[in-house]
Structure P
Amino acid sequence: MFKNLDIKSTQKKVRLLSGALIAAACLLLAGSFGLVCLVFLYVARRVPVGIDWASKHGISQSNGSRLGGAAVAASLLFWIALERYAGEMLGFTGRVTIPMVLFAAAVFSLPIALVGLADDLTQGLHAYLRLALFCILAGIGFVLAPELMPQGVLNQVIGFENYWLLLFFSSFCLVGFINAGNMVDGANGLLSVIAASFFYFCFWVTEQNIYQMITLALLVFSLVNLFTGKVMLGDFGAYGLSALMMLTAFAVYQSHHVSIFLFASLLCYPCIEIISIIVRRLIQGQSPFLSDNQHCHNLLYGAFSEILPPIQANSMTGLVIALISVLPAWCLLELGWNAQSDAFLASFLIQSALYLIGTYVLLKRVSKQKSNDELTDAVIGPSYDR
């Protein structure tokens with residue numbers, strides 16, 4: 001009895017210490033805004049709805065909240081409102097400015113995120129229904145806000161462009177990337193670190209401080225997600241964040257003529273993963289919407305889980321893939337490459353090659369492991385404890 005009490009007391013002390021360290025890291029990273037984000041994430045963790053059950057996933061080993069994306073959005077809105085209406089009284093020195101194109105992109109992304117929120121709360125929206133809703137919302141959004149379409153990109157790629165072709169291309173890219181973002185949001189920190197890198201690049205190019213705020217909010221979330229695994233972006237966060245990234249990429253492409261291949265390099269993992277999975281499933285005669293555990297991050301998690309505890313293996317998986325996805329482009333930018341240069345195609349192709357080689361090696365590992373298990377079962381019979 002006393003031994004159990006000692007264990008519980010020790011566990012409580014460890015949780016308190018971990019919480020204090022995360023709070024200190026958030027304070028150092030983003031100041032008082034970091035603590036605001038942390039409070040919203042803590043509230044999301046305690047809300048008894050939108051629970052992500054570990055039994056539904058091949059990589060998550062603990063239950064957690066699917067409302068992390070909603071908490072990030074709420075903390076940003078709260079801070080912007082606080083700065084705007086009480087900034088002078090609280091002594092804020094900076095003023096967050098929101099460019100009209102980002103405001104339009106956020107409004108565009110909201111109904112897409114709300115579809116995700118409905119799925120977070122009910123976990124019952126069929127994949128085909130979500131896809132149909134995304135296609136309708138994308139079409140309506142681009143018709144109402146044609147300035148968000150990437151004017152000139154088709155001229156650059158195929159040599160000609162018209163309204164209807166651009167509308168189809170924009171909608172296809174948006175819906176595709178929304179699903180890609182949700183598909184890769186399966187490992188701790190993976191999508192959020194990629195998104196933080198992307199929005200920091202937008203801040204670096206445009207010098208609009210709202211992008212810096214989004215980056216800091218995503219980094220705070222990433223810290224909590226990587227170290228605890230108890231709060232996830234959820235479909236609200238994955239769908240809304242992916243839509244906002246793609247629409248922002250369209251806007252920055254038009255305003256600053258950034259190379260589309262640079263964006264492809266920064267966002268390479270979601271793009272490559274969804275194309276690879278769709279092609280692989282079609283070759284195997286399966287539905288592209290079929291859920292499985294054959295994603296690259298699932299396979300890498302399987303390798304890490306043999307040497308690390310579940311949460312650490314999950315977080316290491318997300319961090320490694322995210323860094324491979326974003327570092328090449330940043331290294332080339334630091335070396336002086338022009339952000340408008342199409343030479344970033346080389347970076348994207350190298351990342352694609354690394355993905356294909358890594359996935360092939362991991363699939364061969366799984367196949368070999370499965371063959372060994374079947375051989376063992378044939379010799380000594382199946383072991384239900386294995």
Structure Q
Amino acid sequence: MFKVTENIFYIGVDDTDIDLFEGQYAVPNGVSYNSYICKDKKIAVFDTVDSRKTAQWLENLETALNGKQPDYLIISHMEPDHASSIPAFLDRYPSASVVGNEKTFIIAERFFRDAKFKKLTVKDGDKLDLGKHRITFHFAPMVHWPEVMFSYDEADKVLFTADAFGKFGALSHKEDWLDEARRYYINIVGKYGISVQAILKKVGALDIEIICPLHGPVLKDNLAYFIDKYDIWSSYTPEEDGVFIAYASIYGNTEKTAKELCSKLLKRGTKAETADLARCDPSQAVANAFKYSKLVIASVTCDGGILPCAEAFINKLKAKSFQNRTVGFIQNGSWCPASAKVMRTAFESFKNIAFCNSAVTVNSAMNEEAEKQLSALAEELAE
């Protein structure tokens with residue numbers, strides 16, 4: 001627990017025991033479930049935590065209340081990692097009103113059929129007076145669930161942003177915000193760029209000094225940097241000019257080709273990095289593809305198609321609305337290389353994808369002709 005402002009306190013918890021977030025994203029440094037309390041004439045609690053950490057959260061809440069009773073529980077987002085401790089809260093503080101919108105309570109009643117809610121249903125733009133602090137609600141549908149809403153405290157100029165501006169990693173693990181925030185955003189919120197753009201415009205006129213997300217650190221300094229990153233990511237604009245080379249190899253020859261392309265690009269002064277799709281963190285590969293302006297996928301031909309890890313990678317990119325990039329292909333095959341055609345066909349259904357003119361075909365292992373093709377691709381990508 002720590003002080004955010006004079007009257008607003010962080011009461012969230014770290015989860016360093018979890019291995020997979022949302023059952024699919026590796027979190028070696030854990031994750032935080034953030035919750036806040038505003039202590040005024042009326043006391044408002046902002047969100048609960050995952051049921052994995054209910055007991056610790058209730059202890060933090062009790063300490064912050066210091067014998068007082070909360071008047072409101074404001075629900076920004078009904079996903080269980082933030083809302084599954086609602087029943088425990090209501091058991092302990094039955095007189096508190098639960099603040100949410102119409103969609104909040106529809107979802108809440110699906111999760112908690114037996115829970116009794118003293119509802120305070122708000123509309124977009126409604127205000128809640130706590131005393132000195134007045135909270136304005138700004139609906140943010142599909143960032144990344146339909147009921148999501150931001151809350152703005154006019155007194156301390158604090159914006160509570162639900163999952164937006166969050167990141168992987170427990171607060172006890174000190175690291176730079178960017179990489180894990182990018183991986184978090186692209187994989188969890190990335191599909192909903194239009195919705196993120198809408199809420200950025202909606203709250204753009206607010207005087208914001210502090211951002212309080214539901215995961216990751218409270219953001220206080222250089223807020224323009226974080227907001228700019230969200231604008232870039234949600235507009236599907238490449239963050240950096242460079243090339244991400246993702247490869248799927250069986251016996252190592254496709255891997256060697258991919259790494260040789262990376263070497264050629266680096267020698268030309270172009271940023272480039274590789275990833276083995278069979279062994280890397282899939283969510284990191286997806287995040288890296290969004291980071292750079294250009295993508296090359298190298299895959300061996302397998303059963304007339306591509307390796308499953310390459311297919312899964314492409315499918316994930318499509319699910320996250322990958323667009324506005326240049327894409328190239330390297331194919332390998334001992335008797336009938338066909339992976340480039342399969343991959344290109346998949347990307348033809350994406351939005352705003354430009355394809356490299358240069359193509360590389362490896363017949364089992366690199367030869368003089370394949371080397372020429374690889375150099376031509378490197379030249380094109382380096383332009």
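Looking across P, Q, the calculation of Rg/Rh (Cα atoms, Kirkwood Rh) that yields 1.06 traces back to Q. Here relative contact order in percent (Cα under 8 Å, 6 or more apart) was derived from just one of the structures P, Q, and that gives 21; the source is P. Set P, Q, criterion distance in nm of label points 7 Å out along Cα→Cβ at positions 278 and 302: the highest-scoring structure is P. Looking at distance in nm of label points 7 Å out along Cα→Cβ at positions 110 and 366, point out which structure of P, Q has the largest value. Largest calculated value belongs to Q.
Here Rg and Dmax of the Cα atoms in Å, for residues 158-229 alone was derived from just one of the structures P, Q, and that gives 11.8, 33; the source is Q. Suppose you compute mean count of other Cβ atoms within 10 Å over residues 214-221 for every structure in P, Q: which one lands on 25.9? Label of the source structure: P.
Please state which of the structures P, Q yields -26000 when helix-only ellipticity at 222 nm (-39500 (n - 2.57) for each DSSP H run of 4 or more, over all residues; to 500) is computed from it. Of the structures listed, the value fits P.
Any read-out appearing in this document is the output of simple, stated calculations on the displayed coordinates, not a laboratory observation. As the structure is a prediction and not an experimental result, all values here were calculated from the model. Cβ atoms are built from the backbone, for glycine too; each structure is taken alone.
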